[in-house]
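Q: Take a look at these structures.
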Structure I
Amino acid sequence: MAKTYREINEKIASGKAVVVDAEEIIDIVKDEGLEAAAKRVDVVTTATFGCMCSSGAFLNFGHAAPPIRMSEIMLNKVPCMGGLAAVDTYIGATSESEDRGWEYGGAHVICDLIDGKSVLLEARSPGTDCYPTKEIKTYIRLDDINEAYLYNPRNAYQNYAAATNSSDRRLYTYMGILQPRYGNVTYATSGQLSPLMNDPKMRTIGMGTKIFLAGAQGYVTWYGTQFNSAKPASANGIPIGGGRTIAVAGDMRAMSTDFIRPGVLEKYGVSMFVGIGIPIPVLDVEMLKCLAVEDKDIWTVLEDYSDRSGADATIRKVNYAELKSGSIMVNDRMVRTSPTTSLMKSKEIAQILKEWISSGEFTLTEPVMSFPENHALKSLKIRKVK
């Protein structure tokens with residue numbers, strides 16, 4: 001039994017497609033078996049809502065009269081990238097403001113624009129014959145500018161190490177605050193609901209895959225930075241920590257801050273919570289077998305973040321059923337756990353995507369290009385500079 005994208009999309013168009021989320025499919029497979037469930041179910045929705053630092057937006061402000069070639073750009077005192085073109089910029093989510101530091105940054109600017117708020121634009125230029133204006137200071141809104149699209153180079157990590165801290169001092173990290181002497185454990189990803197956990201070899205996720213992105217329809221544009229498809233995997237194909245990533249893009253004007261929000265990590269910096277949902281077609285029994293994966297069978301490693309020397313800081317392996325239980329055993333004592341990903345919001349996104357597909361608003365796209373296998377992650381080599 002095998003299905004094609006065309007067959008599934010025809011069922012979506014006719015209102016006959018059977019769509020469930022990645023948690024619901026687990027019980028369906030247990031009740032009906034793989035063969036029967038693969039025949040009946042057409043699409044499984046997956047989702048995650050967590051801190052994704054490698055995010056940002058491309059903006060085009062339009063030309064003033066007389067025009068300017070912007071070389072130094074700030075939005076609400078947050079530095080943006082110059083050097084793209086006269087009035088183009090890229091604002092990174094983690095870029096921090098010059099007046100408020102790590103309490104306000106690029107993620108806030110992006111969300112302020114999505115919410116229709118006014119944002120202060122300041123730009124400078126050395127001036128040229130064709131771009132004579134040297135300075136601009138004005139307020140802009142999303143409706144005032146031309147293109148505004150989210151472009152995130154690395155989102156939806158396939159798996160990620162959990163974090164703890166053996167030192168005697170509190171650590172302020174991108175995994176949240178880690179209390180001293182193994183005081184807590186934090187972890188990322190939504191486990192059995194997470195997109196790349198459910199398609200570990202990315203059979204259905206590639207360039208051109210249509211997704212839920214921050215409340216709108218978006219697309220996978222390339223494999224993400226730090227993409228690692230050469231990492232050793234468990235028997236179910238899921239790597240133990242790290243793994244694959246995706247780059248994504250979508251129109252900011254269609255987005256909602258219900259599903260994209262700035263994150264402030266105390267004494268670390270700014271990040272951005274991004275909501276991503278990916279529909280996975282049930283092409284065959286093997287695909288469904290991947291989709292029925294459970295938290296208890298998804299493993300990651302627990303790392304000691306007090307040692308960032310590059311040495312192996314692994315304390316133990318742990319599965320997501322343990323992590324989601326609220327506490328795990330670390331060195332013979334129970335330590336509380338908490339997610340940096342919102343599991344409730346992830347479930348909400350999976351349900352919304354399910355409704356979009358069931359109502360015929362959202363069809364599936366077959367990738368135009370698959371992403372590389374055995375693509376290893378490199379570390380930066382430090383060489384002497386004369």
Structure II
Amino acid sequence: MRATAETDGHSRDASHRWLLITITLCASVLPATFLWAPALSMELAAKIGLTPTQIGAMFSLELICSSLATLPAFFWLRSAHWQRWALLFMGLYIGGNLLSAFLLERHFSVFLLARGLTALAAGSLLILCTRSVARLADRGRAFGSIIFSQLILGTVGMAILPLAFRHVGPGACFALQALLMLGCLALYRHFAHECPAPAPGVGPARSSFSRPGLLGVASIFLLYICLGGIWTFISALQAPTAMDRELLDQLLTLSSAMGILGAGAATLLGRDQYRGLCLLLGFAALILALLVMATVPQVGAAFVAVLVFKFAWTLLVPFMLTVISLHDRQGGLINLTNLVLGLGLASGPALCGYLLETFHYQAMFTFGAVVALLAAVAINLSHFHLQQKSPLHEP
């Protein structure tokens with residue numbers, strides 16, 4: 001009996017390890033377009049002649065479609081065939097990216113349609129990944145692992161994309177995403193067969209839509225409005241600071257590395273006793289960096305501010321997701337978070353593109369600082385309520 005129990009335990013542990021690997025690798029590829037947005041937006045402006053408003057609208061369309069994946073998910077999440085859905089979404093993502101690479105410089109309007117369909121597949125696969133986290137005991141560190149891997153990919157992409165653009169053109173961004181997901185294709189069988197049960201050791205369910213939990217979701221929405229817009233148009237610092245393109249490319253690559261450090265710090269510090277302090281200091285650093293971008297048009301100041309911005313952002317997000325998860329152990333708020341996260345990312349480029357084109361770069365960065373301040377207030381109130389009323393400690 002003991003041998004059988006030990007065998008079952010080892011089998012379960014191995015299954016969970018493979019599930020974490022699958023979630024981490026698949027989820028790392030899905031936001032690549034956003035993580036590479038600064039390099040891609042510069043290339044689209046230089047090679048195709050798109051305006052900031054057009055570029056912002058393109059990113060917003062893709063992100064809105066990714067968010068809308070939440071709606072059909074209410075149907076397929078009830079299915080007992082999650083592995084089949086995973087394989088379908090992976091196939092659609094690969095095909096959509098290859099089609100996007102072919103159409104970009106030939107038929108831009110059809111390209112936009114292809115991006116919308118690809119984004120639906122990406123959003124669906126992301127929902128599958130985040131819902132599968134419920135099988136893992138340590139959700140906070142699982143979220144940290146996902147973001148850590150996303151930023152590694154972001155760093156590598158920002159380093160190699162300028163070279164790929166020179167030889168292939170902007171379509172290289174989408175072809176590379178298809179290739180990466182192709183490498184993950186065989187992992188589909190490690191997803192759960194159906195909706196996962198709560199992880200072992202998880203406490204009793206809370207209301208899926210408690211007010212403090214919804215406040216946490218609102219903070220994610222606000223933060224991603226800021227991130228989606230500012231990161232897409234971070235190259236707006238180039239003109240006022242007289243930063244050349246080569247230095248800007250180096251800054252973007254280095255900032256991606258700083259993002260890895262931020263996510264790594266969140267993974268290492270992903271415990272109850274550090275969460276409140278990291279939320280306060282992280283948002284203080286993020287808002288200060290945005291104010292420096294808005295008010296100090298100097299190369300050195302802008303360089304440091306971008307690095308602090310990326311570090312703070314990637315430090316904050318795992319802690320924010322953990323707060324939401326602790327308010328809702330059954331996944332209802334996490335599903336809602338998937339929706340508002342994409343809507344925030346979609347709204348950000350459109351709003352910041354408009355501000356940048358209609359007013360000035362200062363208006364865009366000041367807007368980002370104000371929105372980040374609102375997000376800071378919302379998540380810290382949500383976390384304060386978590387501490388004051390029946391706090392749950394992570395395993």
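Q: Kindly point out which one of I, II the value 0.95 was derived from, the read-out being FRET efficiency 1/(1 + (r/R0)^6) of positions 97 and 233 (r between Cβ atoms, R0 = 41 Å, to 0.05).
A: The correct label is II.
Q: Determine which structure produced the value -27000 for helix-only ellipticity at 222 nm (-39500 (n - 2.57) for each DSSP H run of 4 or more, over all residues; to 500), calculated from the coordinates; the candidates are I, II.
A: The correct label is II.
Q: Looking just at distance in nm of label points 7 Å out along Cα→Cβ at positions 217 and 249, which of the labels I, II belongs to the structure with the highest value?
A: II
Q: Then there's this: Among the shown structures I, II, from which was the value 70, 46, 33 of Cα extents along the principal axes in Å calculated?
A: II
Q: A value of 1.6 was computed for distance in nm of label points 7 Å out along Cα→Cβ at positions 153 and 185; which of I, II is the source structure?
A: II
Q: Where does the value 0.25 come from, among I, II, when FRET efficiency 1/(1 + (r/R0)^6) of positions 57 and 257 (r between Cβ atoms, R0 = 25 Å, to 0.05) is the thing being computed?
A: The structure behind it is II.
Q: Let me ask you something else. Comparing relative contact order in percent (Cα under 8 Å, 6 or more apart) across structures I, II, which is largest?
A: Structure II gives the largest value of relative contact order in percent (Cα under 8 Å, 6 or more apart) among I, II.
Taken together, the values in this text are just the output of simple stated rules run on the coordinates, not laboratory data. Here the structure is a predicted model, which means the values were calculated and not measured. Cβ atoms are built from the backbone, for glycine too; each structure is taken alone.
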